[in-house]
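Rule-based calculations on the coordinates, nothing more; no lab input. No experiment lies behind these values; they were computed from the predicted model shown. Cβ atoms are built from the backbone, for glycine too; each structure is taken alone.
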Structure 1
């Protein structure tokens, strides 16, 4: 697993969304590393991490990374897929997590809407037809631009940055699934995290995004309602607030983490 470690102090692990790699956190690393030891890995099949065949667990991978780095306790900040991993990990090893920040998070056990299924089917159709550019653009419109606007208010360079990350991810995945054995299945928490949110004792801040897909806003509401003493906040962005409003997200994270860091 590829990863970066920057800074000193109480550990903060940044877990990226499934539409890119650890570089989705480029706008957060310096600000957080001024106060914390910041770890940002690439999940399997993302960025510089390979995607071998056979079953695996993102949660086990992150736990093994913490062991390797001799980090006993960390704050987990997870965007989308990264939030799902963070929530599963805090349920499996609560003693290792001193704070939890799910950002536009996915959630194990949540059943997606028909609209979300349709997006997956549209992407699959593009990929089956060999139309990689169209699949990438679909995801940029969905996750970076979001709902209710023509385009995300980000510099062209930032848009190209996300485009390059997602294109690389698709190329890695497509190549991996042509080999034998293919990757997977991926293991997740059992019983599902959605049924166990009341077990989470770590201080938790749930970040919801106003231009995100409705499923992720529904998940945010479930997390705020289900996790004891969880706090919630909204950002005026789509699914990737670290790209769209990096300085604002930095303030949100630092303000929250400063209350609980050792």
Structure 2
């Protein structure tokens, strides 16, 4: 199992694709691990060396004591890039992963070649909403929030027609360490990157889901308005658009990277 100590955290990562190809780094959402990108790997690895990793508190990576911050997640990703001897990467992150992408592009601009920010926000949710979720997981575990999260992750139509994909996503969610999830919720609760957007110079695509209630299209449009030259693609999906409409998601990302 390939791991590296990145910013003091044992970080699980995986490469796919030719070693000499340019690197495309993928960053997971809250409550997910690197398996959330399985549908993208065949198309992406044809042209890129795809780097996936489990963020702190998730999957097979370490679970340091919380609460975490967006700076922690950003420094983890930068330390992973450094530790693997990479110079510049193309970066694609969804939800929490997109928040990491904004941090990297504003704090380490020389390391980001191009940027995809999907189903994400520069500032998200009232503190009391996050605090309620934190308390629920602390007292009752991940199962207590699973059904509600899945309703935000996927449209009702997708949940009805793709029960196996939804079941896989549910297993991924409930397997997330409760301590890591709670500490990560605190990072999202306290994050505000709105002022940092204007400093981003990487070629940027913002992907929004027309049916996303967790990070509505207006959140993505606000990000694109704040980043010079950014453009928006809207997909007919809810929050995990890369799983709900994988072909359309992959095509949008590859179009940006081919430009």
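Identify the structure, out of 1, 2, from whose coordinates distance in nm of label points 7 Å out along Cα→Cβ at positions 136 and 192 was calculated to give 2.5.
Only structure 2 yields this read-out.
A value of 124 was computed for volume of the Cα convex hull per residue in Å³, for residues 56-183 alone; which of 1, 2 is the source structure?
2
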